[in-house]
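Before anything else, here is the set of structures, which you'll find just below.
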Structure 1
Amino acid sequence: MSENLFFCAKIVSEKQDINRQIGDFCFKPLRYLFNGKTIEILNGSVKSEKPAFRGKTLPKTITCLLLCIPGTLIGTVPKLLASRIETKTVKLHFKTKNITPICRPTTPSVKSTKTPPAASSPQTLSLEIHAPMILKELRDIPLSTSLKNHYDGYTSSGSHAYKGQAIFKGADFLVRHGVMHTSFVSLNVRPVIDLYRELGDERVAKLTAEEIIALEVSGLYHDYGRLIFQNDLGGDTHDMEEKGAKACYTYLTEKMGISKEIAVKARDAILNKDIEATSPGALKNKCIFAEVLQNCDCLAVLRADDWEFDPKYLNAMMRMKAGDFAKPDSSAKVFELIEANKKFLIALGDSPFDMKSFTEPSQTFQGHFSLDAKQRFETAPNCYQLMKDEMLKFSLFKKTKWPD
């Protein structure tokens, strides 16, 4: 795929890159000879794809044959220097749409006698494919006029630099529980599982790859009910959680081919992630699915503007306090995950509160909030991948066991 896009695709976007333009011009003979394509990107997604040339003539073919090698040699360097962002967008487009890669040699159609791959094969379970489709489903729920008015009249509270400011004014997307929040929760599933593994929790060692993916999908759907009820600034309700749990189960079983047994665990994780808050002692027998999801959702308080983050609410810290882990004295590992996420959210412009370091009290993480930055992520079709790319700039997340 990468070689095909590199040599045989001309990518056109609103923000043209001079290096890409030079490279595409030099590769024009190559695209002509090998049936390349012109791909147009608009607002972070592929708008159209069409053949670079329609019809061939003998004079043009001879000319392109003569210019192909020198053009390719000259154009390779600027192509290598061109931005990779648009290329990632196009790659994701082809994976999502399951389109044959550009310039792949065509062969006559032959009826296959092989058994088709299972619905739950690694390829079809990839979040790189499913996250954009799930986020589109969430984003397509229109924002009510009353919620927009609520944003305009809202002023940030808490003891921080943004206190008293109308930081959500003019927003036309879910500012607290939109696709950025759901992506954040989903992206933290694997780091939290790695944390539990380091703390000696045997339950995470038994999780299968399919179960972990189902958990990631539950992260994407856990606040689906908020969108349905247009409740972005209020608290959770059982009705909202039921909506998200049902939508998660339906997607896992009908769109991804996940077994009902695993889909039930992901569904119940949404329903039971906060059960210990209302039922004393519930943490003792809490399912690992719900516990992982609770930690991920609780870490998102790092991005709140009205509730200062306290690590004691994390299930991981509760477990550690109760002495349930094989390595009970590893609070530094939890703090490391907290602070990595704080830095990550600040980089995104989605964490207003200042926060003192838990490992070095003399250090303070300066909060940063930008409605414009949030809008870019919230409205980007590939929001999940953009956030993952930003996340992987931090060393702790680079060490996370991500799927190949």
Structure 2
Amino acid sequence: MGVMENEKYIHEVPPIKPGEVFVPEKEVREILKYKGEERKEKLAVFKEKLTFQKAGLAKVQKEIIEKIKENPDSSYKELFEEACRLGEEYGMNEEQKKIASSALEQYEEKHRVIEEVRESYPDANDLYKELFGKKPKGEVEIIAGPVTLYIKCHDLEDYENIYFQSAKKLNPRQKFDAEFKEKVDRTKGIQVSGLEDFPDLWIAVENVTKLEMEPNSKEESKSVFLHEEQHAIKSLFEEAPERDLGLANKTRNDFKTTENTGEKERVLCRYFRETRKESEIYAKDEILAYYKDGTDLPDVVQKLSKLKEEGGNYDYSEKNRNNLFLWMKENEEIRTLTKEVMQEVYVDGYRELLEEATNAIKKMETAGYEKDEIITLLTYEPLAKWGKVVGRVLEK
């Protein structure tokens, strides 16, 4: 039972009782012991508890992040005890406590590294040189955030230097040519991590020269800071892409052992959807970061769905589209089929997924949820499940 308050569902009697520990996996195993109507009833109770816990733990994360912002020097012990105290209301279990513990240990370490670096290099020019190999040409501002070092480059060459070093790490053959420079100069900011001498340091860099061209440059600067800060906070709860190393061989065998064109299409579709999951993880991160900084959601979809050949900067499936196995293009018929399925999954289907995900955010906004509540709830969920998760929350 419940009542509506400000269009949000409020439980009169919380489905998780005081002192109860809710372990979803264990509950599911118990439900499977029952049959018929009894199983349906227990499943309905389970769904209500699961929704209540997810929304509650999202609220806990939001409050812990606020506590970090209010007092960045809060210790791991203080933060973890507070997380457990707040989480008790939502049946927080041991596995969830381990996740919170790991995230907060990371936070304490990242914050310690930032403090040590700033103490060792109080002069911004000296720190820039130590991090990136040479003195900056123009003015640089360095701001120590709770988990990131935020660098504002007022000279374009200083920003380009950082961007190029970051690109070279990913691709040692990267050249600083006119095309690369044009791409870099269009960007407002970049994240940098894994520097050889500072492996644990997270850095966010702002291209001040780009932002100064905007009508509301100060607001835009604040927006970029919020965007990069959201990336950093989200990284504490990072969702690592899982790779099935045997997937390609299995797909090849399934593809080669059938003569049916429709079945070949289904095999390719399954493979491309599976490999698209990595793109979905990166896209989820960008959606939440852009949503945090106030970018309109339709613009976010547009940015993330634009292909590299169209000038896009977030074409996560480009490598998969270009590096195809020989058996996917061994004759004209198969090449045509592969191209059609790639378009369906990597391009059209991917854009539909982005639209569904941002629509889920809009639905929560309409129901009265605040931005930080929405972000913390969805941070834990795969992009493909956002619609279903939001549906469960709002149906209550």
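Computed from the coordinates by the stated procedures, all read-outs in this text should not be read as laboratory data. Bear in mind that the values here come from a model prediction, so they are computed numbers and not experimental data. Cβ atoms are built from the backbone, for glycine too; each structure is taken alone.
Miscellaneous remarks
- When helix-only ellipticity at 222 nm (-39500 (n - 2.57) for each DSSP H run of 4 or more, over all residues; to 500) is computed for each of 1, 2, the one that comes out at -20000 is 2.
- Each of the structures 1, 2 was assessed by distance in nm of label points 7 Å out along Cα→Cβ at positions 306 and 322; the largest value belongs to 1.
- Set 1, 2, criterion mean count of other Cβ atoms within 10 Å over residues 202-209: the highest-scoring structure is 2.
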